[in-house]
Structure formats: C-alpha cells, structure tokens
Structure 1
Amino acid sequence: MNTAYITHPECRKHDMGHWHPESPARLRAIEDRLHAAHLFDYLEHHDAPLVHRSHLLRVHDADYIDRIEANSPYEGVAELDHDTLMNPHSLAAAYHAAGGAVMAVDRVMRGEVRNAFVACRPPGHHATRNQAMGFCLFNNVAVAAAHALAVHGLERVAVVDFDVHHGNGTEDIFKDDPRAMLCSTFQHPFYPFSGADTASEHIVNVPLPAGTTGKRYREVFEEKVLPRLEAHRPQMLFISAGFDAHREDDMGQFGLMESDYIWITEQMMGVAARHAENRIVSVLEGGYDLSSLGRSVAAHIKVLADL
C-alpha cells in the first residue's frame, strides 16, 4: 500500500495578496521538492473532492458556514479578520481542503492506502466552531477526525499538532469530546495566545518558549506527548502538520530541522503501528519559508511512505 497525496488545483487559486505569507507558492514549493527528491512518483495521487455540508456541520455551526459562504466575494478580496481573507476562489479551495481530508480518511479506512498527506490550503487548525482566524476557514483536520468517528465507527482518535502555533480551533471543537485527543506543541506566549492554561484528560497542550531547539523539543515530546498517546490508544492518528517551527521560518522562533520532523513522524508511525493498524492522515497546516517547507514536507512524506 502506498501513501496517498491529495491536493486540488483550486487550492492554488486561494490568494490573499502578494504580501501574505500563506500563499499559493507554498504548494508549488512542496511539489517542486517532492520532484527534486524523487518522491513524487512513489505517491498515489488524488484530486480532493468538494466537502459535503454534512461533514462541516459535525464541527462547525450552521450559521458560521453560512457566514463564510456569504462573505465569498465575486471579485477582489473580502476580509474576515486582518489576516484571514477570501478571494473569489477561496471558498472552493476551502471546500476542497476539507473534502481532501475526508477522502484521506475514507481511503485509509478502506485499506486502499496505509496513510495519506493532504496538501491543501487554506489551513484549518485555528478555525473554531464559529470563527475564522489565523488564515483558516474550515478546520480540515477536525472535519477528518469527526468523519472517522461518525462514519467509520472508531471509538478513539488523536490529533497531534506540531505547528508552531497552538491548535486552538481543534481544541475548541473537541474540548467536550473525550473520544478525540488533541496533543498540541506550540510556542508560548505567541499567537493565538491560548492553550497554556487549558488542559484535560484528552487535551494535551505543551507550551514551549521561543528558542526551543530540536533536542529540547524531542525531550518534551517524549515526556509529555507520547505517554498520553499510548494511554489513549487511538484507532486512527491525525497530524496537523505545520512546519513553521523550522529554524529557517521567521513566522516563529523555534529551532526544528528536517531531522526533527523525521523523528516526530517516526514516533507517530510507531504509535499508529501499535494502536491504529498503521492508519495516519496528515493534513498541511503552517510553514511559510518556502525552502524549509518543501524540504520538511518531503522528509515527513518520505517517512510516511517508508521510502
């Protein structure tokens, strides 16, 4: 079984302006690096379908979905907040991003692939039940996890979020659902200035200071994240794969490198092998320095694909 690579051309048309770091160039950088690393042809490629409204309703309020749709502009750019904007293609891109995450779950659960990487944008982990923020419209990884629970009958899933920013939207959506564990490592204090004071049996927030090195990150991950995942025994593992904790990415102030993303992915593969029949769905979140983003995603996918 291969690793599925799921994307869609509409996701390259979502453009919030030439100044905006969450740009279409991110997907081009990833695919260019996959070609350069001779990984692209080893993956099973799929176009992400449009998400069904019923999938979104599991994690977002109906009036919020209506609000996003109503804000979609016919021309120009519409501001949802100062850094989350929509152009005429953004709504379709968001539909495909969430739909790609659902497709990934279905293909993995049917045993057609072992795991999947969803290379879609806009990202999602800051989107709460009723608020767009942090470049995010719909919470793609939450849509996927909720789909696995509702449609495939799983009893326990886990989301591991290694973006440099706290996965506040995912926490908001699953804070009252102990079936879904969230493990979020993030720089603190830092946008969105949440997570440091919230925790529960199934919400594992790990705030870390600016300047955290890969060595320190691994120590904390082994101490605080892995034991909680092992205790939860997730039947499917989801990854909010943000690569802005890379030391070359000036969106944050962490010091991770490709070798650290390889190590994190190896740990996730181990958890999935022990508890989840190897089932992993990884969904792109942040990562804004194009060179380090491409290299880091390629390193992540190489481990997922066992290449």
Structure 2
Amino acid sequence: MSVNEIQKVDIAICTWNRAALLACTLDSFSRLLVEPSFRLNIIIVDNNSTDSTPEVIKSFQKSKFAKSNSVVAMRETRQGHTFSRNRAVEAADSDLMIWTDDDVEVQNDWVTRYVDAANQNPEVTFWGGEIIPRFEGQTPKWILENWDALKGCFAARTFDGDLELDLSRLPYGANFAIRTKAQKEFHFDESLGRRGDQVLGEDELDLFRRLLSAGKRGQWVPGAGLEHVIPKDRASEKYVFDYFVGQGRALVTKGNPWHEDHDRMTNEAKSEYQKYKLKRLVSGSQVWVSHMLRSALAQGQAEGLSWTVHDR
C-alpha cells in the first residue's frame, strides 16, 4: 500500500434548521459506494437547530448505512457557519475531508472520485467538483434571463476537464475536498460565513486563496458532482436580494468596498432600490435585476461600514 493512499475519509456537513432537506441529503449518502480501500466517517454539526434536525440525525445514526460506516453528530452553540465548520475540522481524524451542505444530493461515486484524485495526485492539496442547481418547481423566467449574474446565489459551479485551480477558478463550499492535514493548518476565518439568516459567505473562497498563497495546489475533479436543491422560497427576489446584501458585507470585511462613505453608500442603496421598484413595472428583467443587485450590494456595504465605524 502506498504511503500516499487515502485510508480514512471524513464527510463534513454543517446544518441549521433544514430538517427536510438534510434528510434527503443523508439519504443520498446512504447510496454512496464505499470501497474496501478506505473507511468513511460522516461528521454532522448541528448549529442550534430548533426544528426536527436532531431527530433526522438520530434516525440516520440508526440507519443501515451507519451500521457499516461511522456517523458522528455534534452541536455547535456559537451561531455561524464557520464556527460549525471549524468544529468539524477539530473532530476530523482522516486523510481526506470532503465538504458539502445540507441541501444537496450526491452521486453514488462522489467520494470515490475524490479519493482516486487524491491518490493519483499526491502533490495536490484540495479539489473541487461540479454543483448543479435543481429547482423545486418551475424556475422563474427572470432568473433564467439573468443566470450569469445570479448563478452564484444558487451555488452553480462547473469547469471543463481536470484543470488546475487558481484565483479565477475556485470550488464552492457545497462540494470540495481537502487533505485533512492542510485543513487543520488552515481553519476557516470566523469573521466570514453565514450567521443564521444573514448570508455573508466567502469563507471557503478565503480558505482557497490562503492555500494558494501558501503554495498549495488545487485541482478540478470531473465527475465528482452533486445536485444543489433549491426550494421554491429561494427562487425569489427576496432571497436574491438578501444574498447580495451578504456579498456587500463581505466586500467590507475583505477591505474592498466601493468607497468608505457610509452616508453616500446608504443613499446609493436607497436610490438603486427606487429604480429597481420602478423599472420592475416598466422594463425587462435585465434592467430591474441590475438595479436590485446594486441596491443590495450597497445596502450590505453600508451595514458593513456602519459596523466598522462602531468597532473603531
């Protein structure tokens, strides 16, 4: 057996109040192909769920899948995705960590694709795979008409071939793998990431940028794909608006706001919002969506700048 061969794999999933979606995700795990060459462990971190998430997890722990594979459940009381992620990192005891979300359905060869890639490329530290959004019900026309601008909201991600990853081509958090040794060295930045209903994000992209800056290599894995389930309530203007508010906050957190004048940013948010509502009545979607996104981004930056001033 090669010293570089993957023998233990952790799948890490953090969850918050998505019991029904989580149940479907875990059910897709039960169909994974687990080869004798490696052992599989599922790490589930519940971030203070108030729905039936604990019952869903307990049911999975009693499933046929759990009888032949390890399932570790824990609770993170600090509210925030990156707190939960770092809790999973602390619990990891493997050669390879594979990350996903609580609203996906994986292909049965998803894990073996990553294991094969890690075994065949010992010089590579992290990998990414395709994410295909699957909308429940009919996808609204305005989303389809503005897909290039909106696909990030729904975590759509795909590249061609087993290309080298770089700053312009990075995986998304719902589908990537990393050598556990490197993950324990490079934790997630806890100032980033989702906080309850607040969509901030950027935590996994920040991780990949730091890995690349440290000289680590990344690679895309064709075939290591999964579907991202989009509930009907996410295919909405409110969800998209809130997502881009989070992106605006992230711009401030990263030190890249449009400018640092809080009052001006607030006025820009209001002005763009008024244009969005007006154009929504008289113009095509490409016009009003652009104003909606600018309003949301400005609002998020205004909030972020307000927090920055307060901290000072």
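Quick note: the coordinates plus some simple rules give every number you see, no bench work behind them. Quantities reported herein were computed from a predicted structural model and do not represent experimental measurements. Cβ atoms are built from the backbone, for glycine too; each structure is taken alone.
If you rank structures 1, 2 by distance in nm of label points 7 Å out along Cα→Cβ at positions 88 and 280, which sits at the top with the largest value?
The maximum falls on structure 1.
Could you figure out which one of 1, 2 the value 1.00 for FRET efficiency 1/(1 + (r/R0)^6) of positions 160 and 272 (r between Cβ atoms, R0 = 30 Å, to 0.05) was computed from?
That value comes from structure 1.
Given a computed value of 4.5 for distance in nm of label points 7 Å out along Cα→Cβ at positions 8 and 232, which structure among 1, 2 does it belong to?
Numbers: 1: 2.7; 2: 4.5.
Source structure: 2.
Quick check on the output: 22 is percent of Cα pairs over 35 Å apart, derived from one of 1, 2. Which one produced it? The partial results should precede the final answer.
Numbers: 1: 8; 2: 22.
Label of the originating structure: 2.
Consider the structures 1, 2: one of them gives 1.00 for FRET efficiency 1/(1 + (r/R0)^6) of positions 216 and 264 (r between Cβ atoms, R0 = 41 Å, to 0.05) as calculated from the coordinates. Say which.
It was calculated from structure 1.
Given a computed value of -11000 for helix-only ellipticity at 222 nm (-39500 (n - 2.57) for each DSSP H run of 4 or more, over all residues; to 500), which structure among 1, 2 does it belong to? Walk me through the intermediate numbers first.
Numbers: 1: -11000; 2: -13500.
Label of the originating structure: 1.
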